[in-house]
Structure 1
Amino acid sequence: MPFLGIGIGIAVTAAGLGLVLGALCRDYRTVQPLLLVTAAGSFFASGGYASVATLPPLVRTLNAFWPPAYVFETMQLTIHSTTLPDLTNMLLALPLTPALGVAVGWMLLRRML
């Protein structure tokens, strides 16, 4: 159940960010290649199928400042651990980020139309 809640929250946040990018860049050919590379890079730079602890030191330093790294690590711990990890940080940020992403995206979209 926590995995589903985190996944839905992140999906709504991504939809809000997509609204923001769609409102700012009307042509998808401008943004699409950059988003694909960023999404794939975020997945593998955040541990991919392993853990952040197995990554080189430079990438671990980058992950301290890259928000998707926390999401990937928490979701991996939720799936693979026998006990539920501490989700306090996620429970604080998860309700706020989807609301903020959708609100900003909606405001920009209304302004651009």
Structure 2
Amino acid sequence: MEISTRLSEQLGQYVTLASDEAKLTAANMANVDTPGFHTLGMDFEGAMRSAMARVDTGVPTGAVNVQEVDGLVSRPDGNNVSVDRESMHLAEAQLRFKAGVTLLRLEYQKVMDAIHADK
């Protein structure tokens, strides 16, 4: 039996997107020395808006739109990964993930408290 609320579904999407962002950032950092590699990114806020609309309509979740990041300076080998930029993005993704997990835990605790209210 699965127990979920609208908010828990939304928070689940938030945590999933934060995880996806961290994975994408890690992939960028792993390719810092790959000649010709271009930094990839995602629009977290846009992906979250889309995920919320899917939760509200019951449509299954879709893939995140990943694109090359514009406006970054390329080195002579054509690579434009900035470790400083990626480190900042990884820290943001980690904070989002941690906040999402904390909020999700609180939401499930409310559900469990409601189930056990009669005891």
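Overview of results
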item: Structure (1, 2) behind the derived value -24500 of helix-only ellipticity at 222 nm (-39500 (n - 2.57) for each DSSP H run of 4 or more, over all residues; to 500); result: 1
item: Ranking 1, 2 by distance in nm of label points 7 Å out along Cα→Cβ at positions 4 and 44, the structure that comes out highest; result: 1
item: Structures 1, 2, by mean count of other Cβ atoms within 10 Å over residues 28-35: label with the highest value; result: 2
item: Which of 1, 2 yields 1.01 [Rg/Rh (Cα atoms, Kirkwood Rh), calculated]; result: 1
item: Value 51, calculated as relative contact order in percent (Cα under 8 Å, 6 or more apart), assigned to which of 1, 2; result: 1
item: Highest-scoring label, criterion being FRET efficiency 1/(1 + (r/R0)^6) of positions 20 and 52 (r between Cβ atoms, R0 = 30 Å, to 0.05), among 1, 2; result: 2
item: At a computed 43, 16, 15 (Cα extents along the principal axes in Å, for residues 12-59 alone), which of 1, 2; result: 2
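A short reminder: the numbers here are calculations on the coordinates, not readings from a lab. In this text, all values refer to a predicted model and were calculated from it rather than measured experimentally. Cβ atoms are built from the backbone, for glycine too; each structure is taken alone.
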